[in-house]
Structure I
């Protein structure tokens with residue numbers, strides 16, 4: 001009864017998959033066990049679908065998934081960008097539609113592989129295709145790898161230890177493997193229940209489980225005696241519509257100074273971290289506002305890593321502007337500066353600005369920035385600091401670059417006030433957890449309005465804040481120099497998946513055409 005119904009109304013299972021993905025992802029449900037079966041309805045519908053139905057199924061699942069995932073774009077563009085609903089709502093729909101093209105491509109490939117005579121190409125090919133498409137999404141048109149499926153398991157660190165071998169893509173692969181196996185069984189593929197099919201899956205999952213247990217135990221024991229540094233985080237909770245008001249600059253500085261001094265009462269940290277653009281002015285051009293900051297740093301003998309915009313003169317009356325993080329040392333010197341390398345399109349710069357003049361209000365309050373580069377870590381005592389500014393935390397390669405050049409601790413300075421009280425701060429934090437596991441580095445996160453916190457190299461959240469509240473805390477942070485596999489060759493996992501998935505799909509299409517000619 002079920003299969004004829006699915007053939008007649010394939011869009012209903014596609015809709016169900018979109019809703020299950022929504023419920024499974026952090027911020028919109030957080031019911032992570034659903035991710036192991038969320039795509040089963042879509043896959044069961046695709047097995048008997050026509051090419052047109054496969055495209056429509058992928059479109060429905062993609063639209064429901066990405067609109068529920070990215071609805072906060074309306075808040076960014078409408079409330080803080082100053083754009084009306086007639087621009088922000090269509091922009092959300094257009095972005096979701098573009099991202100849905102990847103799900104549609106997956107659906108077309110899945111239809112080909114699921115209809116084959118053997119379940120093996122579908123069982124191993126579909127996870128490869130999904131991972132490969134996620135990888136393409138991470139760099140095409142500057143990249144937007146927001147909340148790939150694997151990130152949904154951020155809150156269960158015991159299940160994501162594989163990430164130091166394959167990156168978060170390995171977790172996505174496992175999720176797609178379980179979804180595909182369940183769909184093959186439900187669609188009546190008797191061959192799926194045979195030993196040659198099930199045994200490799202069981203062996204793979206067993207090996208991954210054993211690796212995770214071993215890695216967890218070995219790292220947990222090492223961390224008990226590892227070098228640490230006491231680090232403090234201050235979450236100032238400065239609202240976005242107040243942040244860049246000139247009359248409020250001094251108030252903002254004094255608020256951060258007051259919260260920072262409260263950390264000195266008990267077990268003073270060696271280093272304190274403020275969020276992205278915590279100093280809402282150009283430090284080199286506002287000595288009066290910087291004076292109390294330097295006085296606090298020198299008087300407390302504590303370093304300060306803070307976000308601030310930076311202006312660099314290139315010609316007379318011509319400047320380059322950067323979104324930067326800088327280290328203020330207790331001896332009164334600037335210990336180093338890092339400028340954001342991956343800028344937010346339509347947030348920190350406007351691509352093709354001449355042709356997209358109507359989007360310019362979004363960047364008026366933050367400037368039009370120039371990208372920096374990842375070079376050497378910022379050194380402070382035993383800490384070799386790698387800085388990941390805001391949006392950069394969703395790009396694994398930036399954190400990996402810091403680990404390659406010797407950073408032994410990562411700092412994520414961000415301003416998530418743009419998102420309002422939406423799901424985005426939770427999702428941003430979830431992706432940051434994976435940067436800790438992939439690189440086996442502690443991650444210290446300072447967010448203007450939250451979520452701030454401390455994440456250890458196992459992905460455990462030691463402390464965290466709520467959103468839109470002032471918060472400060474300190475913790476002993478592990479410093480680690482070991483370079484994990486993902487920093488070396490692990491980044492090849494996703495492109496290899498793409499190649500394997502494409503090869504299996506093309507072979508399945510060739511076989512299907514040959515069979516069609518023979519019949």
Structure II
């Protein structure tokens with residue numbers, strides 16, 4: 001009887017002990033782990049010399065995981081064949097590296113893992129973790145550092161590669177297009193960079209926004225920055241590299257048909273001055289026009305349809321001349337679409353305009369009427385922009401007014417002979433007190449002319465002024481939001497910002513950003529001075 005009584009108590013004790021043991025390995029409280037993993041050993045040792053193996057094992061004091069290793073890991077000097085890093089995707093207390101390349105003699109190699117090594121539980125990174133070894137009898141210890149800026153944009157791109165090419169008797173400028181650099185580092189998410197474990201000597205320093213991650217400059221897709229002179233190591237100088245997108249020499253890309261009467265001529269470089277001439281016998285009724293499609297790097301060639309299977313064109317641009325043939329397959333012509341550019345609210349600084357999807361051939365002003373809120377006819381003039389796809393209706397706008405635009409049939413005729421139906425568009429103006437004003441001046445201008453651009457806080461262009469002398473500028477009727485300014489030194493006086501060129505050692509035109517975001521509210525006036533020093 002006594003044994004029977006003790007058996008349930010014994011069973012309860014065992015269950016409690018098992019529960020206690022189970023919970024011992026799964027803590028639910030305590031302080032959060034804030035410590036990064038610690039390197040405890042490596043085989044071969046970190047900073048080994050006379051390195052001659054193909055396998056490396058790096059051991060840590062706790063379980064780690066590798067995050068974004070393909071993006072974060074930078075090997076300098078770069079290898080033709082990327083080593084195999086394991087394990088990836090699972091937690092472990094080690095990293096294995098299998099080297100696939102033949103290593104260079106008497107060279108210090110750096111495996112910079114960036115912030116990719118994290119502890120498995122809390123994700124604490126082992127910041128800028130490096131493993132270094134030398135195939136020679138000593139470790140190179142020289143370094144060079146600096147910053148990256150963007151020649152036109154306020155903030156530089158992330159993940160910019162900084163490349164060092166050793167200047168030897170065989171050096172040529174073409175090295176950046178064809179060969180891998182002697183050393184490489186990466187800016188990742190910072191504007192700063194540092195190259196370490198370098199040999200003494202003379203070097204070319206280049207920065208690349210390397211789209212293909214191959215450490216070779218491709219002008220079609222990469223931004224580049226360079227120092228005008230070679231650097232000599234050792235040095236205490238901190239360098240700044242300004243990156244930019246080179247303007248490519250003009251080149252025609254194979255044209256294609258969009259719709260009947262509409263072709264695309266793709267291009268590289270600056271298309272200004274291009275002529276496209278059809279090599280066919282043209283009737284008196286044949287009409288054509290060019291429209292530049294900046295966002296697509298192409299020129300739209302619009303023409304009145306002809307009965308042919310193909311058209312041959314002569315394309316000229318300065319000294320460039322080419323002849324191309326376009327096959328014509330489409331049977332459909334676009335219908336004419338007319339839309340209101342103002343979209344309901346007409347800013348007092350803007351022009352009432354309508355846009356079309358096909359270039360406008362003719363306008364019958366007698367079939368266009370504008371009335372204000374009191375149904376009084378408004379006197380206006382018309383003008384077409386360069387594309388012939390935007391019709392501007394110029395008139396004296398009054399605040400707190402409503403305007404109704406009426407287009408009778410055939411007020412607008414496009415290149416194909418299409419005409420509009422009856423259309424009505426509305427737009428309203430607000431009171432000046434609904435807007436803000438910025439009075440803006442510049443001091444310490446190096447030289448004129450300058451292009452002064454008002455941009456919003458996403459750097460979208462709002463208004464531009466070309467200044468040949470110092471003056472106070474008034475920017476009126478600004479919608480309530482945040483603004484800032486960009487100033488371009490127009491060195492060659494062509495009215496636009498010009499990029500640089502590596503081979504010609506031409507630097508991009510200088511751009512300065514106002515270091516303040518200006519908040520504009522309704523019925524608000526700001527006075528700002530930009531010191532360009």
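No lab work stands behind these numbers, since they all come straight from the coordinates. In this text the structure is predicted, and so the values were computed from the model without any measurement. Cβ atoms are built from the backbone, for glycine too; each structure is taken alone.
Using the calculated result 25.9 for mean projected area of the Cα convex hull in nm², pick out the matching structure from I, II. Intermediate values should be presented prior to the final figure.
Numbers: I: 25.9; II: 44.3.
Of the structures listed, the value fits I.
Calculating distance in nm of label points 7 Å out along Cα→Cβ at positions 212 and 268 for structures I, II picks out I as the one with the greatest value. Computing helix-only ellipticity at 222 nm (-39500 (n - 2.57) for each DSSP H run of 4 or more, over all residues; to 500) across structures I, II gives -1500 for structure II.
Calculated for structures I, II, volume of the Cα convex hull per residue in Å³, for residues 100-243 alone is largest in I. 0.65 is what came out when FRET efficiency 1/(1 + (r/R0)^6) of positions 132 and 228 (r between Cβ atoms, R0 = 35 Å, to 0.05) was calculated for one structure; which of I, II is it? This figure was derived from II.
Set I, II, criterion relative contact order in percent (Cα under 8 Å, 6 or more apart): the highest-scoring structure is I.
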